[in-house]
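What follows is a group of structures, each given as structure tokens.
Any read-out appearing in this document is the output of simple, stated calculations on the displayed coordinates, not a laboratory observation. In this text the structure is predicted, and so the values were computed from the model without any measurement. Cβ atoms are built from the backbone, for glycine too; each structure is taken alone.
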Structure 1
């Protein structure tokens, strides 16, 4: 009877799913089998909770108890999209102070915002403008174990980040006392909530640093208490509001707790909340705005009521609902049916990267390369990296996250238009290194880059393809046209050869120089692609195609190659395969086919020759995390699936993924989110393919070992 029942069940299942269909992926099982599990203090093993606008990173105690251990690893940051600070500017430096004229043979001088080697006002101005504004560390929230406490006192560590619910559960023993700590971030508020259970009645510390203004660090100067203040402006039996003042920057911290507890000021900018029972639960919100209308301005008049905040239970429930919906409603890729031994690690990276990018790279401004964890490049973000951070989102059914970020472009359009105008171009020229204001940070490299320009067009196209609506067209078409207008005016017509060329720019492979580089291959292909997409948006919006743009598309220079039929780093880089300068950094030539579709500019056989040469000869130790997915995308388009998988899992330092899922680069960039984002975009392409691709899972070998199952992914152009 049992055999009959099983046979009947199998028959029904076959009818339900069909011989060529797969059963639904068990999303919860897929996600939770990759929950990060920490069992010791280790400088690279911190974990984070967040919501795209705000993130909070914890040590093995579940809070920020021992930040000094992680300072040179993955720091214990508390950062937001709005939290920025500038040092005083007594010399009244302005952006024009850092401008320098260049002549790229376009019949005029072009002013660029750059760094200066020689001393003087331009040098000092450039340095000040690069470092200001910088992103703030909003404050340490940790266990108060006493000034003599050491991490070595903590025993029996057992910490798990539950990705399905967005909660860090931490268990440990300190001086014989057992601790259970649960930590969550509210999905819509810049707020954490935590529950700490221990018979020790250990307090919670709230300690506030002054910013360092450093290029790459945890942004915490603990030796400058005289330069900032933390003032209680409201206090009740269950809450407090603290006003933070750092030079011209002000923000607020609201703390609410459950049960009996007392908050006292231990020292300047340092407060301790001490419970009266075995459990303390609290919520801590950070805000750029005063949460109390008419708040007191001095300690002499402290308000006796404080704003209410969601409790720990409410916040934990909101977090669980948000993350469960995130995982259920997005796309999914299941590698558990694969027999290749590399598949499990690839699945781990894919799952953890989705979580990290949702909390670090999905806010109302473009993301910092180190997200909301710690500062790199002074906390500023780089627009040439936004594609790597966020292109995956519409491909994985999370287009709303990308839409939230792209709105920022409209706010800085006037500045981008001013950059183009001062250099003699039409339209808008998007800045490279910047902050929420859109001001251009001076750079000897960044100011000459151009490959950030088409990103808005590509990303908006992905967003539209994921949701073909009139609303998306109306929202982004004007910006797309203005972006393309600059691209058209930037290219130079070469009358002698009846073609358009690109010059006077540093390409994505930044080892090349602007003064001597003509026709870098990735940029040529990107110009061709983006102008064609801009024309399609005109047609979708009921506007005629522009004949001048069509002429440029038709006459864009082909990619230059040598006698061995290998594509060059640029038309002017004739020694590409002899000079180490051209075989280090990004192998951007591969992006011309992979990130972008194959066009009549490029021969697939020549590009395959180039891929093979790079695979065997490139200086892979001088690459970046997104170079591996770029190589994988190129290999997939060229019918080299084994190389596609091999690139994603190549055993190189800059392709390392930590226990948290973060892509590690080096001692400066211990996390690097463009690598995570590139991985997800590459995997989406390797599964769902691209326009015109008829093959299932085209980026994976057909050797019987890669039974990759997926749901909801979208192909790329």
Structure 2
């Protein structure tokens, strides 16, 4: 964590951050009082509530500030870290290696591994034992990590903890000491020092604090054979109530110090909006994970605001400079932001830090498609994850705290999204990703159609060139023949002048006929083109005439089409489409009385244009909802037509935010129309994904210049498949 920030964001508070840790005063005092009376305390709570922060920034600083008055035990913190089969480590070695000390003769005993008892006794020697033996508070943070190790490793730690808890010297150490004393003079000399044997026999004074997630609390029963009453002394850590959360929001902001941000405060209105979101209007408690992300985002906006002289910040967060006597430099007066977007920003920011587009897309697909099902988190075994998701990528995602790794009953590991608070941002990101991929596929298909048409035109051009080449060859042949005949004529005897004239006449006739033939071929090609254009105009006129004969009667249309069966299939399809669009227009007139809308008929599509979103509104009113349901009911009768919901905004707002606003509104319209278009009750996963699509156009396609209400519109585009 960057210590220059007032709010740590997603990472736990450290001991150095204790001056910024607010909202848990009562929890700290209760836990310290409990430790004074009990030898072992198990604290459990949901992930994301701040168990590590409570210990590091709350309990330990209080014990160190007045250790002799409150609890005369030196805190020692341990982390097992999850077991890694690629890099297996011995649990007892991990634990004793975290006890800083100078090596003593106890470290040199020929035992299987150095026990906790040996490591703590060696530390006591360094601190002045046997004259002044110290007591220790052993703090095991994230204790659930212990149970990711093999059973024999867990049993070894269980024995170690039991020896300390029961105040006895480990049996193996006692046996080795007796044996080595007889053969090792240096060891015997150590043991013969004044008070040494008595000190060794004296128990190590310890207390233990174990912090574990509530959903893993049942695993503590694994240690019951070694410490039978391990489950008796437990404390549950609840999420913050509204008052505690208010303190955690307000107090760091006003604290003086060398921070990136100046001192500031929140207005009552701004605090209420934050707390209403975090508590769902007082229906739930507050998770520290959410609170810290929101407040860190607000602090970063304040920093941008100050550095830019008030020109650069999220304009939905209102910030003012306070008077000189206010006690703080700035005030956050109001917040109009969608707090869910802040969590979404955190998710996108962490994912986009990965290496390259390919890795980012792979990570999004893994998290958004495989770790969520039916709107809830699911756990996936490592063996079931596709090979393309490497251990390196999983490690990176763990470090972002978006996912976490958990041991499973198969002896391996499973992965899941770390917090329920990330579900909505991840699902929103998935919908946008799927939409973009769908749009890209449509663009690719359109490009392919254009290329195919270009190939057809090229083939037609080559055919025409072949015809012209053939005509030129024939002309050249005639000219060659003429030259030969002229040469022969020159050789003839002048006395046969009459014959020569006859021959010249014949040759001239042949040349003339050839030229006439060439001219006729050119005229024929031009006539053919004119005939094609005339035929197209005739077909178009036929279509208009037949459509007038239809006059909204479907059976009459079928009759007209059967009489005119010689029409090309494309013309018949266009005629039927135009007729259906007429029917839809008439149905709209009959059903949408009271709603201002436009029906725009184009060559192959019908656009239903309406405005159901006032400025700044992202939900559909009840009246407009009924109109949308009527439109969907009309379109449901025409299942062979595609429907695209295109939402446009005015230019009041940033480009990127307008794009997000428009897709949010498009999704809201889709949620209303989809159930009506699919009356069979299919689930979202079973619906035809190709029929209904959404497009967030933002402010890119205005109808009128400027910030005009007409630009803020919903276009329901109906087109043939």
Consider the structures 1, 2: one of them gives 44, 34, 22 for semi-axes √(5λ) of the Cα gyration tensor in Å as calculated from the coordinates. Say which. 1
Here FRET efficiency 1/(1 + (r/R0)^6) of positions 78 and 446 (r between Cβ atoms, R0 = 30 Å, to 0.05) was calculated and came to 0.60; which of the structures 1, 2 was it taken from? 1
Which structure, out of 1, 2, was helix-only ellipticity at 222 nm (-39500 (n - 2.57) for each DSSP H run of 4 or more, over all residues; to 500) derived from, given a value of -9000? 1
When you work out relative contact order in percent (Cα under 8 Å, 6 or more apart) for each of the structures 1, 2, which one comes out largest? 1
Once mean count of other Cβ atoms within 10 Å over residues 46-53 is calculated for every structure in 1, 2, which label goes with the largest value? 1
Identity of the structure behind 132 (criterion: volume of the Cα convex hull per residue in Å³, for residues 30-149 alone, calculated), options 1, 2: 2
